[in-house]
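Listed below are the structures to be examined.
Since every read-out is calculated from the coordinates, none of them should be taken as a lab result. None of these values were measured; they are calculated from a predicted model. Cβ atoms are built from the backbone, for glycine too; each structure is taken alone.
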Structure I
Amino acid sequence: MTSDEGAETAVRADVWLWRARFFRTRALSAAFIRKSGLRVTQGGLTRRTDKPGLSLSAGNIVTFGKGADIVSVIVLAAGSRRGPAEEARALYRPAEDQP
């Protein structure tokens, strides 16, 4: 399988936040998770974590504070790289859009 044949199915939380362009570097993403934590909903179970290595996959809901805002997004794809903003926006959608 070549890298073009399919994207990853799961990815570390710090890598996903970096690929989705919520943070400028992976190191900043990992440091944020260690310090402030994330709330992740997987299979209907919500838990708080401060582990940057937590695996995220499509369907997970990730919630975290960014500045004065609370960001809650549904993971649509793990992605395979940190691409342009348009590609990054395809990795998630706001959780408010959920029916």
Structure II
Amino acid sequence: MVLKNKRLTAIISTVVLLLLIPLTAMQFTNEVNWSFRDFIAAALLLLGTGLAIELVLRKVSKKQNRFVLLFIILVLLFVTWVELAVGIFGTPFAGS
């Protein structure tokens, strides 16, 4: 039980630390201009990814299946993040 709590703490801490990067950058430059909604979207994406990875690590025992599922989760995060950032697919989801 302690290991699960440590991993959950690590996931939440990582999300917070990653969100501190743009927050800090906003203090020093106008090039980074995130709104509250941007931080919420990023937090949901990162937390969802972390929890999905935690679920795979807990439930999938075969290493090859774990690797494939973790790769898919990370690719989905990357594609979603890029679409929200620059709208490479031009979906309404990205504001295009």
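For structures I, II, calculate percent of Cα pairs over 24 Å apart and state which one comes out highest.
II
Check the numbers for relative contact order in percent (Cα under 8 Å, 6 or more apart) across I, II and tell me which is largest.
Values: I: 28; II: 19.
Going through I, II one by one, relative contact order in percent (Cα under 8 Å, 6 or more apart) peaks for structure I.
Out of I, II, which structure matches 1.5 when distance in nm of label points 7 Å out along Cα→Cβ at positions 15 and 87 is calculated?
Going label by label, the one that fits is I.
Compare mean count of other Cβ atoms within 10 Å over residues 47-54 across structures I, II and report the one with the greatest value.
Evaluating mean count of other Cβ atoms within 10 Å over residues 47-54 on every structure, the highest lands on II.
Given that helix-only ellipticity at 222 nm (-39500 (n - 2.57) for each DSSP H run of 4 or more, over all residues; to 500), derived from a single structure, equals -27500, which label among I, II identifies that structure?
II
Could you figure out which one of I, II the value 15.6 for mean count of other Cβ atoms within 10 Å over residues 31-38 was computed from?
Source structure for this number: I.
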